[in-house]
Structure I
Amino acid sequence: MVSESRHLSVSIRRPAEQVYRYVTDPANLPTWAAGLAGSIERVGEDWIADSPMGRVTVRFAPDNPFGVADHDVTLPSGETVPNPMRVLPDGTDDCELVFTVRPRQSQSAEDYQADCDAVAADLARLRDLLEG
């Protein structure tokens, strides 16, 4: 099992508040998060998305002025995967988005690397979408 987290980031030429609003709206996940690129719908207080692993539940941290966009994804197995994410203003009209990838229990180094690669691709897709 890999024991360290990786902080992946991307600079986005958009104001932090705009990026924060976009990434914390679960309805936007299929546009940039490949693992959640199927359908997503609100069911009560939850957001349910189709993923390669099956239907998952996505819950974001409450709205806040600090750019905290943490979200939990509950897998069909019942395991909840926390996903720390921050939108950081850079003092201009741009920002940096930081996503922390943490290894899951008993995850191989190869699977962890694949997760990190997938997140990096998602962040690049998000940047291209928002800057496009």
Structure II
Amino acid sequence: MGGLPAELSDRLPRDGPPHRKPVFDLAADTEILGAVRGTGRDCAVLTGMETDVCVLHSAVGLREAGLRVAVVRDAVQSPGDGHEFGLERMRQLGIELVSTKGLFYEWLRTVAAAHEFEREHPEVQPPDDLVL
């Protein structure tokens, strides 16, 4: 229901078209789902606000659309008990839950790749518990 903060939008590729998301489940928007499908990927990794609404609904919708879905549990948030409720509901529905740290290493796969990433992206400051 709001815009993307500048500190996030400034880090996104300039050639990616912005999408307005007028629905809670992003897969329910044909333009957005078309853009997701247009990537040619079969896995969606979700982060964002409102764990128990937008993230949950989008995870379910994308899975129903045939994608593998992983939600980064420490990169989603809701006020009050909504965060824990959303995570628990996703667990019940079989949505994959991953951590930022675990996903980072899963994508890089090797110590050498982690060090290469650090050299190539000195502007990226990892969380304190992320050891490179």
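None of the figures in this text is laboratory data; all of them are computed from the coordinates on show. Since the structure is predicted, the reported quantities are computational estimates derived from the model, not experimental observations. Cβ atoms are built from the backbone, for glycine too; each structure is taken alone.
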Of the structures I, II, the one that -11000 was derived from, the read-out being helix-only ellipticity at 222 nm (-39500 (n - 2.57) for each DSSP H run of 4 or more, over all residues; to 500): II
With distance in nm of label points 7 Å out along Cα→Cβ at positions 81 and 121 derived as 1.4, matching label from I, II: I
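I have 1.7 for distance in nm of label points 7 Å out along Cα→Cβ at positions 41 and 57, calculated from one of the structures I, II. Which structure is it?
I
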Source structure (of I, II) for mean count of other Cβ atoms within 10 Å over residues 73-80, computed value 12.6: I
Value 34, calculated as relative contact order in percent (Cα under 8 Å, 6 or more apart), assigned to which of I, II: I
